[in-house]
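Input: structures, listed below.
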Structure P
Amino acid sequence: MQKPYVSICGVRTRNQAQSLRKLFVQLQYTTHIGALGFVTSTDSLTGQRFPQFLTLSELFPLLQKASIDNIIHHCSSEPSNIAEEVAQILSYGGIYEKGLCRTIQLNNGLIAIQTLKKIKERFENLRIVLSIDKEAMSNPNLLSEIKNRQRYLTYFLIDPSYGTGTAFDIKKCVDIFQPLVENFPHIVGGFAGGLTANTVKNVVQEIQRNNIRSFSLCVDSGVRGANGCDINKAETYLHNVGTVLNVA
């Protein structure tokens, strides 16, 4: 079973990527994998440039095969084309074949089962993170929806915010998280949305008080700067995370 991860999302420059990799190595997390998150979209795959999304030519130089994982977060405006878009990303420059990225987060809620199947048939060793958005969180049949998709998933991430910085609702997220990990213990669960360097320590401790010990964390807007990730914010965030995750 995979370890949970701590991810800094929104990396846009080589300097940010190199600085974060050094930080993760220095911190030496024992319970979690360090990860960098890179965000792409349907439009950015066509070469259009955006402040929040990477084109493939911008993405490729940021990837490096290392102990720190690379997670591509893909936001599709054409859900029926997600499998093709994932193939376009992972085939670019041999990203998948070279092992530069073997983890992808799909930011489209409850992705169609056939889409997940198609992706895994082509990229057998790909780790898929299913992002459970606000709409999926309110789905009364969420357990059965995940049951039907479980064979294709390595991680799920409860993320009602989707990078908007919405305050983290601990009780609501925990109430959804617990039955999922109880029913699908082979899928590593996690949380995202509204986390900052100032709030993450208290949020993690509150989650732990609910007898939840193993979970991933992903932050985006909480460490965002003028052009992607603010390294100073990220460093404070990661140090604060480390004080509550690396406990005996």
Structure Q
Amino acid sequence: MVIINKPQRKNDIPPGWGEDQLSNFINNAIQNSYATFHNLKAEYDLLKNINNIFEVLSDNLSNTPALIPALFFNRAHAAFLHAVRLVISGAIYETFVLLRNCIEHSIYAFYVNKDKDRQEIWLRRHDNAECKSKMKKEFRNVKIFDYLKINDEMLYIIVLYLYETTIDFGAHPNPAALFSVISQTTEENIHTFHSSYLVDDVTSLKFGLRVTAQVGICSLKVFQKIYMERFNILGLSQQIDILSKGL
């Protein structure tokens, strides 16, 4: 059984909170999250429903023989949750780092599932330099993606597209990502560049919310291939099909 620690707290705002630059930034992110929750209800509800599927599967992984994939599932779910936390606050650029992380944990799980040799190679990465080199060679992206392609070409196409999207828009420091959060003003021949840490542009926000939903569904589809019987028994396969429409 895998026990997941998700503490629930409700603390009063402490004295001095919001009076320094760091806590003020965090407070602005929280306020933005409230605004997204209220103003973009359909987009938020989609993410909520995707997370509900993660939660149901998480609660029903007891006695699974696929233990290592289950550990990867936990981190994929956590990455999705933290990506949602960032994107609804307007931290769109940084969201894509976590979305890539979510995808990688998902496809790693699929790659090692039912393959004890790969699991052993992964587990021994830190034993010594030789083990680390062996692990890096075995877990090259091209090998993992090729393995997915052999097993499900359509899913491979979707995963690769979303993986490249995360890299283009923030998981790597690429132009499309960097300039998406920069604006320029000119006054008296003085050019000023403004870099947004929290984006309030609705179009950009909706884009981030949409890709976050797509990655969440994509991750679940990968784990569906590992835990197909559980997905079907729990009715999760049908829920994924419903939530996928329009994405």
Structure R
Amino acid sequence: MICLVKNNTKVNNVNNLSPLYNKNIKCPVCNASFKAKAMRKGKYKLISRDLDTMPRYEPYNPMFYEVIICPSCGYAALSPDFENITSLQIDLINQNLNSNSKLKPHNYPDTYDADIAIERYKFALIFSIIKKDKMSIQALICLKIAWMYRLKEDKTEVKFLADALNGFKKAYEAETFPVCGMNQANLMFLIGELSRRVGKYDEALQWLSRVVTKTGVAPKTKEMARDSKELIKEAL
């Protein structure tokens, strides 16, 4: 009985924790140490995914906190890529920081929403372009911006879907797989699905058909490709 009470107390303590915590970060550009907000994994749940793989979470959205921004110099990047930077890229960033006052640090509230996330993702995109990241990384950031606009039901989503599409197509031709964690078939599907979402139906059907007929593709990926093709038929 005593053990049960202690265990329940521990569970209650976990449940009472804030969904956010601060993680210690050191900026690779200016060497400043700071704390970045992140969301505890046990505080949100994946409910579903849209066909273009956009995750839907409840009751909190960890995607609002995927960008890290240095409060000292303003450098921004997706969390996994923040410290993955070369000396040449640091030089490129410093050149732009010295000449562009709009890239200076911004103040943010304690919690973020879709609007704040959009701004932060856009800063990450700017710096990704400045430091000449792989096209796939730039495309991924554009896709995440599009997803934030989708949460707001804002038609600006389509512009960033188109930017993501163009970037992923270039990555498909030039980069070595896996690309952003995707194998060839998964990227082919994503290109097809993004093509559908921006109204390029003929192009979408070509990519999706290649997924369906390609050997060695996971059944789930083929099923998603067929679903996307069906949506195109309904739209025509």
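Laboratory data are not the source of any read-out in this text; all were calculated from the coordinates shown. Predicted model only: the values in this text are computed from it and were never measured. Cβ atoms are built from the backbone, for glycine too; each structure is taken alone.
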- [ ] For helix-only ellipticity at 222 nm (-39500 (n - 2.57) for each DSSP H run of 4 or more, over all residues; to 500), the calculated result is -17500, so let me know which of P, Q, R that is.
- [x] R
Task: Origin of the value 2.9, where distance in nm of label points 7 Å out along Cα→Cβ at positions 47 and 151 was derived from one of P, Q, R - done: Q
